[in-house]
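Before anything else, here is the set of structures, which you'll find just below.
What follows is calculated from the coordinates using simple rules that are stated; it is not laboratory data. These numbers come from a predicted model, not from an experiment. Cβ atoms are built from the backbone, for glycine too; each structure is taken alone.
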Structure I
Amino acid sequence: MLALFALGLQSCFHHVSRVDPEKNIDLSGSWNDVDSRETSAAMVTQALEEDWLKNHMSAKKEKPVVIVGMINNKSHEHIDAETFMKDIEKAFIESKLVRLVQGGTKREEIRGERADQQTNSSVSTMKQWGLEVGADYMMQGSINSIVDAYKREKVVYYQIDLELTNLQTNEIVWIGDKKIKKVVKN
């Protein structure tokens, strides 16, 4: 009886093991960290191989400044789009071909700190207003999905669409997409 109790008690505990964060693991077929990393790297590579970058460099003789705007999750599942946006920003920085500026709420937080410095920091160390680097281009997009299921099998299709817009002219200078299809059998 005691052995059965011990066996039953042991089955209540979870076994946890640590793995390399770069290891590809896909348990459910849902969007995951591998999809985010691979998609962001592929799409930034796509974007940086297009003519807009060569045209900018020949006209301005300096790296373009990019800001990553909203990437909307329009898929059927909860996807933290901010994680994907961070993967895109990291890929841009690692490329060393563009400069990246902060956007959204983080930019507002930085501006709040700069405002606080105007009152609370010494004149020699406070950061000045009006010296931010303005972005030349903004990347925006969406994550979409289609699910087809029958009995114990389903196909999950993701399409990630991104576009890069010239902020001065409002011209879309690049559109790219990445498609992922997963078959999940239960």
Structure II
Amino acid sequence: MTNHAAAVRYARALLDVSIAESDPELVERQFGGFVALVEANPQLREVLISPAIPAVRKQAVITALLARVPVAPVLGKLLQLLAGRDRLVLLPDLLAAYRDRVLEHRKVVRVEVTTAVRLPADRTQALVDRLRTVAGRDVQLATRIDPAIIGGVVARIGSTVYDGSVTRQLARLQARLAGES
């Protein structure tokens, strides 16, 4: 099983237990903080993912960390389980998969929007409202600025791209004109 597939399975289980025993959003915040702590400390990260260090020692490190960084019991159990199985290398992928599952649970879709310039707040809100209608769900918006699109908006919802950029419209016009001559 690939790391991604394993991370998705653990994320699914973590969400199921979080819904039953805790608050999924709280677990997400705590999990994100824990992963950030590990990523911010290269020596700690190396200890936790190194195959040369026995799983028992990794469990001891996790136990010591959890004594200083309190987390929901369900998250603590998962971290201990991962340490015992020497699967702490999954932490970043597992966090990403868990965040996706929490959004899915909340019926929220992640949308990436690219514009040529920064949009004012009222235009951004109108765009969010329109994307909510298109997606049929609440929207978590991530914006990017790319002057190369000249104008308009490119929105990515999952694997679907809605390209309303001036660059794309000019390319279509060019193709049509080239086809007519």
Legend entry - For 42, 19, 15 (semi-axes √(5λ) of the Cα gyration tensor in Å, calculated) the corresponding structure among I, II: II
Inset, instruction - Using mean projected area of the Cα convex hull in nm², for residues 71-118 alone, single out the structure from I, II with the greatest value. - result: II
Legend entry - For distance in nm of label points 7 Å out along Cα→Cβ at positions 15 and 135 computed as 4.7, the structure of I, II it came from: I
Legend entry - Answer label among I, II for the case where mean count of other Cβ atoms within 10 Å over residues 55-62, calculated from the coordinates, equals 11.2: I
Legend entry - distance in nm of label points 7 Å out along Cα→Cβ at positions 31 and 159 - structure with the largest value, from I, II: II
Legend entry - For distance in nm of label points 7 Å out along Cα→Cβ at positions 23 and 95 computed as 2.0, the structure of I, II it came from: II
Legend entry - Label whose coordinates, when helix-only ellipticity at 222 nm (-39500 (n - 2.57) for each DSSP H run of 4 or more, over all residues; to 500) is calculated, return -20500 (choices I, II): II
Legend entry - Entry that produces 6, 29, 33, 20, 10, 2 once P(r) over Cα pairs in 5 Å bins from 0, in percent, for residues 47-86 alone is calculated, selected from I, II: II
